[in-house]
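What follows is calculated from the coordinates using simple rules that are stated; it is not laboratory data. As the structure is a computational prediction, the values presented were derived from the model and not from experiment. Cβ atoms are built from the backbone, for glycine too; each structure is taken alone.
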Structure 1
Amino acid sequence: MIIAANISKTLMEITGEPRADIAILEIIEDAVEHRIEKISAEIKSLEEKYSMTFEEFKKRFEAGEIPEAFSYEVETDYFEWEGLVSRLNKYNSLLAMHK
């Protein structure tokens, strides 16, 4: 892999790793970990709002047990939450592959 000298120097300054390929992997890993933290915080907020996990919410939603399930707010939360859980699983899988 050919990397410009200034980029290679910046990578080394950020990570302390002299090999650019390893430094890039470290930065990617940090970025994925940051996204996991952010998504986890958003999921926690929804869990607190509804006092349950997404799996519980989904089961109750599909059973018609969630009040105002088809209101804009609840439907929006459902789809957002579902996407967050999916992305969290994807990022956790990516992170596990590189550890």
Structure 2
Amino acid sequence: MNDQRLPGTAARPEVAFTFEGRTVTARAGDSLAMALWTVGDVALRQSSRDGAARGVWCNMGICYECLVVVDGVTVRACTTLVRAGMDVRRGGKP
């Protein structure tokens, strides 16, 4: 895990969750979007119009570019904090 993001990051406990069936480790307090970005998963869904890869755009919950499915519920990755054991899948519409 790369802890060269912000000072004090390493002091927060690790949290493990799955993304598309693969285990990802983040730090407690990380947004799901940044946890995935940190490990190189930047394409979070495909456009319903043309199939283009979509990911984090505004990073503050205004747009719908970072939609993912967490434990069966569609959420914005940028406003969702990581939790131990969550099952995350790439999202769909809009």
Structure 3
Amino acid sequence: MKNRLRPVVLVASILALGTLVARRLGYKVGGNTVVRCREGHLFTTIWVPGVKLKAIDLGVARIQRCPVAGHWSLVVPVRDSELTEEQRRSAAQHHDVRIP
């Protein structure tokens, strides 16, 4: 039983560490996160490292549907400090499907 739990504990630890590092770098991952698609559209999505039901995970980026223009695109999280208040409001008005 111990040997079966070891990989699960290892993966959970790596994901938790990745979340902590991303938060230290100024990204609000682990819940509703502002992201930018390749065309520059801002929207919010649920970004939980290691949990994806609606996107293809590429580590620090995802291939996901952009709810602003309705296209599939590479999206990346945006640091909160890089956003204006107007951009935050706009991103909050455009939220994708409410599942991770």
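Here are the numbers for the structure shown:
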{"item": "With Rg and Dmax of the Cα atoms in Å derived as 14.7, 52, matching label from 1, 2, 3", "result": "3"}
{"item": "Structure from which -2000 was derived, helix-only ellipticity at 222 nm (-39500 (n - 2.57) for each DSSP H run of 4 or more, over all residues; to 500), options 1, 2, 3", "result": "2"}
{"item": "Distance in nm of label points 7 Å out along Cα→Cβ at positions 12 and 68 derived as 1.4 - corresponding label from 1, 2, 3", "result": "2"}
